[in-house]
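Multiple structures are listed underneath, in structure tokens.
Readers should treat all values here as calculations from the given coordinates under stated rules, not as data from a laboratory. What you see is a predicted model, and the numbers here were worked out from it, not measured in a lab. Cβ atoms are built from the backbone, for glycine too; each structure is taken alone.
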Structure I
Amino acid sequence: MKKSWIITCLINFCIAILMAIGLRSAYVFPTDFNYTFLLHAHSHTVMLGWCYLAVYTFIVANFLPTEVQNNPKYNRLFWLTQISVLGMAVTFPFTGYAVFSIIFSTLHILCSYYFVYQIFKDHKSTSRIETKVLKTALIFMVISTIGVWFLGPIASTGAKDSPFYNTAIQFFLHFQFNGWFILAVVALFIHKIQRLGVSLSQKIFDRFFYSSIIGIVLTFALPLSWFFNGFLFRIINSVGLFFQLIGMFYFFQLLKPHFKTIFSAEKPITKLLFGFAFFCLLLKISIQSSTVIAELAIASHEIRNFTVGFIHLAMIGIVNSFLFAFITQTKFYGNKNKLGNLGIIIFLLGFTVMETLLFNEGFRIFIGKGFQQSYFINILVVTIFIGIGLMFFAGSLILNEKTDVYSDALSSNSEI
């Protein structure tokens, strides 16, 4: 894989963190920038510039034959997608959803469609398991964009604040997070396991896979309950949560016999990241399960701290931790990267404190106590702390003298 791709993804992440610091500072210092515009820029940059392109990089490096990886079309597509990310990062803070930001957003979607087409065409694997998860993740990514295509027509009718417009946004976010990103990193993780010679049970995998897919689809009923018939959709959501729990049970059953093989030879920092990712996955499902209670289902939407905390838990706690772990397994990260390891620890500590602050303040609002006076300054300081950790991590890769290494990103430890 190309080190330049990973560094570019991490630079995008650093830009998104700087935007997050700007957003946090708006509550502490007087400011005259448009908060909503910068928020759109931040969310698009972290989702599409960091998570999407990092997953793109690892899919190309792990699921394609070497001769296909080196095909210039994937390099050209990566940089064209990066241009769309930079375009959104520059235009959104100043214009919000306007002509140029929409053009760059559309370009990104079209690039993603071409990527899906090429992966379906070029991917060759003898493993039915990893192929099934990968292709399902890609399908969910395409499905999620249906919500984006509906935004324009709905807004043109003057219904920008309608339930249908908000549902289209939630449709995109739900299937991006739960369908595309999480399944993609699971596919990469399964690929790693099988490269170690682990043989996974097809029977248990099928139970995990189909339960999880049903859970992903049915739990979209939760955001629907915010805008339409709450009772009916809360019942559907509860059924989806049940299948989600079953899927998680079978996922750990799938891995349980192989824990020693999977993790025994990993670097301590890699074990930490995988452990943190799995913990956040369990926490995410636990929090989602609480929405069977009607009051909490409503609060999950009406209390912004809960919404933001949950999105960060899925995106940063789960997806990002997997991606960081995969990076630590590459040759260009090295075996004794003290600066990178320090950056990861700082990042995870900062993220843990941030999530604690978000959910604690959300709970205070839920029980009627309101914000603590120190909340805004605390969340700003923690965001800066996270940014420092990320810069240490990214900087450790930039400073590494192995500048252009091609290798399997999830190769066995004997190859690293």
Structure II
Amino acid sequence: MQKARNSGTELFLKRHEQVRRARLVRLTAAFLLMFISGLVWNTFGLFLISLEAEFQWSRSALSGAYGAFALTNALTAPAFGYAMTRWDSRPLLAGAALLLGLALAGLAFVETIGQYWLVFGIFAGLGTHCTSSFAIFSVLAGRFRKRPATAMAIADAGSGLAAFIGLPVIHWIISDFGWRNAYMSIGILIASLGVLLHLFALDRVRRRAHHVSSRKSISVPYVALAALALSYFCGSAAYHGLLTQQIALFDEHNVPQDTSVWLAAAAGLVIFLWRLVSGWMCDRLGPQRIMAVASVATVITFATLLLVLTSESSPALFLYPLVLGIAFGGQQVLLASGAGMIFSLTSLAGILGICRLAAGLGMAAGPVILGISHDATGEYSLALIFLGFISFCHFTGFLVAMSSRSRHARV
């Protein structure tokens, strides 16, 4: 009897160690994929300068290719998320990684702006689903059911770290070996590492049965989905609108450019750290409470900017990176965690795909609206009022979504 008990204990401990090791492998793979995501999205500015110098293409034409890249990814996210719930997500994501790698490597051979738009804007935009947060979060949710937000936050921090490590490395490659070799290097890295990670290191998204009853489909909380999509759109529009205009705003109020860049970099560091902390706190306290902290930080963010506009307050400037990072740094993790509490695992990938569409549209709309507002008025006062309003809509949308979830659960 004692021997059987000891054998059972050994089997339990062995199984526990296997599970722990498997989670570590999955989390490391997700972190690396999000690191690649940060590398792809953050290095565009480096290539823009090199391409403009060699081909004399206009910045508006090059920025348009970036816009096409973001829009292609956003518009196809719902369909890709749906496909992940119908078929094995691992070969789908591995295929996307191969497409992204080949597209970036193919940029080494472009000679016209039309070719650049097609390869980067369309092909790379489709392929970048392999590193999209909605896809990675959907995969992690099935493995980390007790602490999903912590896992998502650790993975998402990889994209922030890429800005600190990846940008200097890519800049060195471009400077010493040329932009074509830099694109080729990134492409080979993604095509090889991305395919291997998706096929052999990550789980597949839990698949939905083909025969779903109409009764089950009616039970989907559509009010919660609409509110969550609104929150994604407004939060992304507010964050990216502020992110793209902050240095210009400081410049208009006689803040030295070196100081402005330092403030932006400091905000990036706070965002990286807050993503890790907010995910852990979200699992312990719930996303609603951490979102409440973010809402308070948002109010303080706009208060500091108001002080900068009216009095050019130096203390407010140095407070700004801290509160900005807390206000928006954990946004994606908190929203995805909330979605995981509302929707089932089998539908989560499709739901997050829809939310990724909303976030992508907000990412494009926020900076454009702020730019138009500034050009029309000659200042940022009206633009900041707009940002404050859509930030309020962001938090309200999340609150409505979570409230709808509670009502749906009671029904």
Structure III
Amino acid sequence: MGRIDLGRQRHPDWHTGPEMRPYLRVANVFEDRIDTSNLKEMDFSGVFERYKLEPGDVLLNEGQSPEFLGRPAIYRGTPENIAFTNTLLRFRASPDVLPEWALTVFRRHMHSRRFVREARITTNIAHLSASRLKSVEFPVPPIREQRRIVEVLEDHLSRLDAAQSEVGSAARRVGAWRRASVDRLLSNLDAPVRSVAELLREPMRNGHSARAARDGEPGIRTLTLTAVTRQSFSDTYTKMSSAEPKRVVGLWLAPGDILVQRSNTPELVGTAAMYGGPPNWAIFPDLMIRLRVDTDVALPEYVTAVLRSERVHRQLRSKAKGLAGSMPKIDQQAIASVVLKVPPLRRQRELVSELSEIEQTYSRLAGAANAVRRQGQALRKALLEAAFAGRLTGRARDMDMVEEMTGV
């Protein structure tokens, strides 16, 4: 069916050298698409021909989250003279296999999670070795039948892709509406300006760093960063840590606590959320900073909404610092220096209500878009299954049959 190769491992010794070449990695390879906008280079002196890509090579993600393990795309010759790293596997088809057919086989295996059955999973990342990939079944019908199936399938998938693209555009417009609505509401206030530091009833506090508790070891419930990102404080977004009780006395959450992520990705650093659950339910980790607002001056819900607004979040992100490739960080001073308009408490309550209406509308529209995306993914999987079952004819009624398969 073809040859499978693993890319070259990256190494500091090859960051510079006489034969610098661009290479592809997991971040470049998406389903049936290669993104070349952020290529990196390393020295391939004496080994470039071994790792050079040829048009028609199919690349698969060797390490990914389980649902995307083996995500494949065809290299079609652009840019020229490019290599690949060991985060990818290369499949070079034999003469009796079309590269497009191989892509179809691998897409089907990814969506059916066939690759996961062969994977080695560490934390949340699954790995697919070259030897494991070789053991996965690979049907090889005659070239003519391969071509027929690929052509019919691509026709259907192109229509589905166009529909999904429209859904994505709609979701982005909804997000832009939400950001603009919030910023417009908060920026048009006629109110005195105060810094965050002036609104607090006690000093800010960083959380506590502790390793995860081992099985059978007593632990303390500790938030994860996802709790703040999702604004959801539940068991799902906590872990048990080995923190010593006497060292976390002042870290127990109380209703109205505002938590800000002091370290995360460039997009998420500085994200804020308010805790509204019972007291002493969990502590917070060292990657978060806690704010406790003086409720005689400001409502925690109002301050949280301002911190989450695009204008302020962008300001916090701009103050983040970190080495290249590391998680950027902000400090307490960056948060303390943020200024916001502080109207009377009565007006703050009205604003919180208006902001809640915006969020509810956004959630409803975004939820609808996500539901359509999930339907699209189900249809994509069903189309690939139907293709392998020989049930695609190229006629319009194919989609009726596929919709019946998914229950859409």
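Thinking of I, II, III, which structure, once mean projected area of the Cα convex hull in nm² is computed, gives back 23.7? Numbers along the way, then the final one.
Details: I: 19.6; II: 23.7; III: 24.6.
Value 23.7 for mean projected area of the Cα convex hull in nm² corresponds to II out of I, II, III.
Have a look at I, II, III and say which one yields -28500 for helix-only ellipticity at 222 nm (-39500 (n - 2.57) for each DSSP H run of 4 or more, over all residues; to 500), as calculated.
Details: I: -24500; II: -28500; III: -12000.
Going through each structure in turn, the value belongs to II.
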Check the numbers for relative contact order in percent (Cα under 8 Å, 6 or more apart) across I, II, III and tell me which is largest. II
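Could you tell me which structure in I, II, III was used to calculate distance in nm of label points 7 Å out along Cα→Cβ at positions 79 and 367 as 2.5?
Working: I: 5.6; II: 2.5; III: 4.6.
The read-out was computed on structure II.
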